[in-house]
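Right after this note come the structures.
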Structure 1
């Protein structure tokens, strides 16, 4: 039995008067990939951002419910900077900083007080290796990361997220802006990374969820319709709405 990494109970989220998430209950297991699927605007990305408190940055957001990371209340007495070090995030569009590849990866560790060159060198190399892009960039670490292809930039962003040694990696449609070959590289990478990390991924791509995730949650109108092992969701869903979405009858 896997250990429980994240536990979400009765989560409600409001943007002003609008309720974007309704009574979300979800348990995320350690070293598993949990996929969040569902049509656009159904709350997947909003939910993802509650897990590292990125929604704190939005005005008028109200959050109720119980969210815990290793039993610790995420919205309680927790240092948000430390929380985001433990819960890294990769966004939909590759967003490397306009600086060298090296400085992109060293950015997080430096903000957490690591400044020795040999330590940073090691973190940069390890993170790039873990993101499966070291061999492509090891001779151009001083070059601007914006000079890389989209697929490479996204792996740089993954390496940057890994550099602070998080326990959880949140991925918000990390391949939607990428070509099929880059997409497969990121999927292979995710499958490799779950040995050491817990991954929660928002994806529009059913095949992707089916290929790489262990668990799948189907979101609709701010609610979770169904959450189960991925093979169950895809082969034998309990709810007709899940089946309709997966077979392409709506969404």
Structure 2
């Protein structure tokens, strides 16, 4: 389905395709709420969530909610302004995002729900529905307990403290995924680096001249920690 604003907008606003179109825009914009312009998933300005909010706030009182949502979503899909129409369904997957769907059907089963207080339609996870969808899409059924079987239990902090070492968990709190991240040090060599204004793997992105000081400092700390591990390893080898 192709959506061209505004001519065909009204004809599809109640379909699942448009719902997914809007859902994707808001989820991935929140995830990539970087402090500098980036093109990780789409071309986006610095702090794109703020820019989306500005778009919504620019509408007059009483404006249609769906129109405001679509205009905000267009920041994600068309920040450069060169798109006249959007492929709402059946489009390409240049970033390989469908790979996550396959993984969620085999290993990383994530039983997430959406409450009535969210901006998104409420949703309750159903293993039966997920299982049937995975079977129809990929011919497999999800293994609900694969993670705990593979990694040794529900309390990941206790598991890692017994068996893990030399790990840095970096999380930016603007990234919605940080809610499931390790946000506190587990041991002297399993370290959590948390940045209040960071987003999805911001510290892994290429450095730019506009990077804020706290990103530069986070990367410096990571390098220092890793150097320490390497130095300790070399000392241990020399004493053998």
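Details
- Origin of the value -10000, where helix-only ellipticity at 222 nm (-39500 (n - 2.57) for each DSSP H run of 4 or more, over all residues; to 500) was derived from one of 1, 2: 1
- Comparison of 1, 2 - label where FRET efficiency 1/(1 + (r/R0)^6) of positions 128 and 232 (r between Cβ atoms, R0 = 41 Å, to 0.05) is highest: 1
- For percent of Cα pairs over 23 Å apart, the highest value in the series 1, 2 is held by structure 2.
- At a computed 17 (relative contact order in percent (Cα under 8 Å, 6 or more apart)), which of 1, 2: 2
We did not get these values from a lab; they are worked out from the coordinates using the rules stated. Values in this document were obtained by computation on a predicted structure and should not be read as measured data. Cβ atoms are built from the backbone, for glycine too; each structure is taken alone.
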